[in-house]
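Structures follow.
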Structure I
Amino acid sequence: MPDSSRSRAVAPEPLPDDYLDKVAEGQHEDVINILHSIKADNAAVYLAKLPNRGWVPNLPDDVMFEGPTRAAAAGLMLTAQPPLPSGVAGTLATRFHWVEIAV
């Protein structure tokens with residue numbers, strides 16, 4: 001989290017009235033709904049980016065995957081997906097390797 005975001009998050013003052021105007025339309029509404037779903041433990045489904053952790057069996061566990069995600073008291077959990085076609089998985093594996101080398 002950037003220092004300015006961290007300082008705003010822990011500051012005792014409320015956020016400025018126009019703070020959410022700077023966020024892409026709809027995203028802040030999803031965050032509020034996700035938090036409500038976690039608190040209510042109702043497992044509502046949203047799109048979210050999370051580490052794969054086996055949810056797509058032929059992708060590495062540590063890559064970020066955007067997919068249907070349940071928000072419940074246990075946290076955010078991606079919905080298991082079928083394996084990607086082998087050609088797509090192979091192409092992505094090459095790209096993931098490039099990122100690891102670059103980072």
Structure II
Amino acid sequence: MKFKPSWRNLFLIFPYLVIGAILKRLRLTAEVKDGKLRVERGLLAKDISEIEIENITDIQINKSILQRLLMLGNLGIATSGTAGHEVVIGGIGSPMKVKEKIINSK
């Protein structure tokens with residue numbers, strides 16, 4: 001018995017993927033103010049992280065193939081008190097410019 005992938009299924013799933021990506025992007029805000037990086041996640045319930053800019057030791061940029069095509073990326077921010085990335089900001093536009101703004105605000 002052979003199974004072939006159906007393009008119809010792809011077209012049925014695609015709108016849900018797009019809506020999910022839009023909602024994910026809408027629920028994330030990040031700002032640099034008063035020497036702190038503040039990241040808020042969530043539409044109804046909120047998760048807020050604040051990091052002192054002077055404690056940031058590394059900012060890593062990761063991009064998947066799709067993110068490269070869409071000029072998006074993920075920022076991983078590490079501080080002196082953590083082993084990995086304390087905060088990961090996903091799916092932001094022009095991640096290199098955002099990284100430079102964070103570094104220049106030190």
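Laboratory data are not the source of any read-out in this text; all were calculated from the coordinates shown. Just so we're clear, the structure is a prediction, and the values are computed from it rather than from any experiment. Cβ atoms are built from the backbone, for glycine too; each structure is taken alone.
Summary of computed values
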item: Label whose coordinates, when semi-axes √(5λ) of the Cα gyration tensor in Å is calculated, return 31, 20, 12 (choices I, II); result: I
item: Winner on mean count of other Cβ atoms within 10 Å over residues 71-78 once structures I, II are ranked, highest first; result: II
item: Structure from which 2.5 was derived, distance in nm of label points 7 Å out along Cα→Cβ at positions 31 and 79, options I, II; result: I
item: For 0.6 (distance in nm of label points 7 Å out along Cα→Cβ at positions 39 and 87, calculated) the corresponding structure among I, II; result: II
